[in-house]
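Have a look at these structures, which come just after this line.
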Structure P
Amino acid sequence: MTKVNKCSCGNDDEGLLQRLEEIIISFKDKPGALIPVLQATQSLFGFIPEEAILKISEKLNEPLSKVYGVITFYSFFSLKPRGKFLIRVCLGTACYVQGANEVLTALKQQLSIDIGETSADKLFTLDVGRCFGACGLAPIIMVNEEVHQWVKPSDVKKILSTYKKQKTGSKEEINQEEIS
């Protein structure tokens with residue numbers, strides 16, 4: 001289990017855990033609070049650290065086994081730190097037929113990682129999905145929430161370069177830039 005010492009935003013454990021406690025309190029008496037609290041935790045830390053799991057279990061009065069069960073059931077949640085950019089390659093039938101596996105191979109080679117791993121510079125985590133519901137745009141990859149359509153292996157280097165240029169900004173800053 002990975003523990004958090006400092007997040008990429010510069011906050012330390014105590015500040016993040018204090019913020020988590022505030023989030024838990026805001027959901028405490030609401031039915032079905034566990035998943036929204038886990039989502040907020042994932043957003044706050046970039047993954048769900050052990051200290052957070054213990055605090056969530058205690059404050060929501062949920063058994064540890066239930067908290068771990070929910071975390072490990074849903075692929076959105078991660079017990080390990082992820083890169084700033086989560087790259088997900090669709091391997092659904094349409095994407096696969098259109099060459100998604102070759103795109104995945106190009107990503108693995110460019111990043112020197114395998115599925116589920118994070119690049120050495122902590123920028124990219126590579127994952128796959130079975131269908132993103134955009135079959136007419138196949139093959140597609142998603143980088144965080146941004147969809148890249150009709151991706152060819154030769155596009156991978158340029159796509160990664162775009163995100164490497166953004167490495168100094170936080171996720172929130174980048175998302176604000178996209179909105180503007």
Structure Q
Amino acid sequence: MDTRASDRRGFFRESFDRLLREVTVRTEQRVAPRRYFRPPGAAAELAFLASCTRCGDCIDVCPVHAIIKAPPSAGLAAGTPMIDPAIQACVVCADMPCAQACETGALVPPPDGWGSVHLGTLELDPERCITFHGVPCGVCARACPVGERALALDGAGHPVLKPEGCVGCGVCVTACVTSPSSLRLSLLT
């Protein structure tokens with residue numbers, strides 16, 4: 001076989017595979033965009049929607065009642081479990097009872113625990129945070145269930161976000177003393 005011909009086939013196969021993956025991702029994002037914070041261990045949105053039976057088992061076992069059902073206006077996601085950090089943040093339970101209760105695979109406890117869970121992305125608004133205006137605080141850092149791996153205070157007492165350790169639970173957002181909160185949680189894209 002001609003080496004150039006096999007290289008060409010490999011190039012086209014690889015290019016086609018890459019294109020197919022991109023089309024799949026974009027289609028999933030259009031069909032089932034992620035609009036809600038999901039409980040820990042949630043599958044990718046389309047797989048989550050396909051496997052979740054809306055049984056409510058994860059809702060029933062959440063010790064802080066952070067998991068609620070998506071509203072009827074949520075379309076395909078109606079009735080699926082979600083977390084609204086503005087109402088009640090996830091508190092990072094060590095044993096993830098919500099994922100343990102799921103029998104369908106919509107929620108699966110990650111093998112390394114919270115190490116690979118990221119519910120959202122945290123942002124700090126220094127203009128709003130009172131520590132940047134000379135007022136000592138630190139409530140957010142003390143409230144963080146992950147601890148200094150996710151949110152610490154620097155020498156001046158200002159919050160320092162550590163994205164690699166933050167799970168995006170939202171506890172610090174609801175604990176913040178400013179109104180609106182100096183911390184904002186965004187959905188992962």
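What follows is calculated from the coordinates using simple rules that are stated; it is not laboratory data. On a predicted model such as this, the values are computed, not experimentally measured, just so you know. Cβ atoms are built from the backbone, for glycine too; each structure is taken alone.
From which structure (P, Q) was helix-only ellipticity at 222 nm (-39500 (n - 2.57) for each DSSP H run of 4 or more, over all residues; to 500) calculated, if the value obtained is -13500?
P
One of P, Q was used to compute Rg/Rh (Cα atoms, Kirkwood Rh), and the answer was 1.00. Which one was it?
P
Can you rank P, Q by percent of Cα pairs over 21 Å apart, for residues 87-150 alone and just name the one with the largest value? The partial results should precede the final answer.
Working: P: 16; Q: 40.
If we compare percent of Cα pairs over 21 Å apart, for residues 87-150 alone over P, Q, the biggest value is for Q.
Quick check on the output: 48 is percent of Cα pairs over 15 Å apart, for residues 15-54 alone, derived from one of P, Q. Which one produced it?
Details: P: 29; Q: 48.
Of the options listed, only Q reproduces it.
One of P, Q was used to compute FRET efficiency 1/(1 + (r/R0)^6) of positions 63 and 135 (r between Cβ atoms, R0 = 35 Å, to 0.05), and the result was 0.60. Which label is that?
Clearly, the read-out refers to Q.
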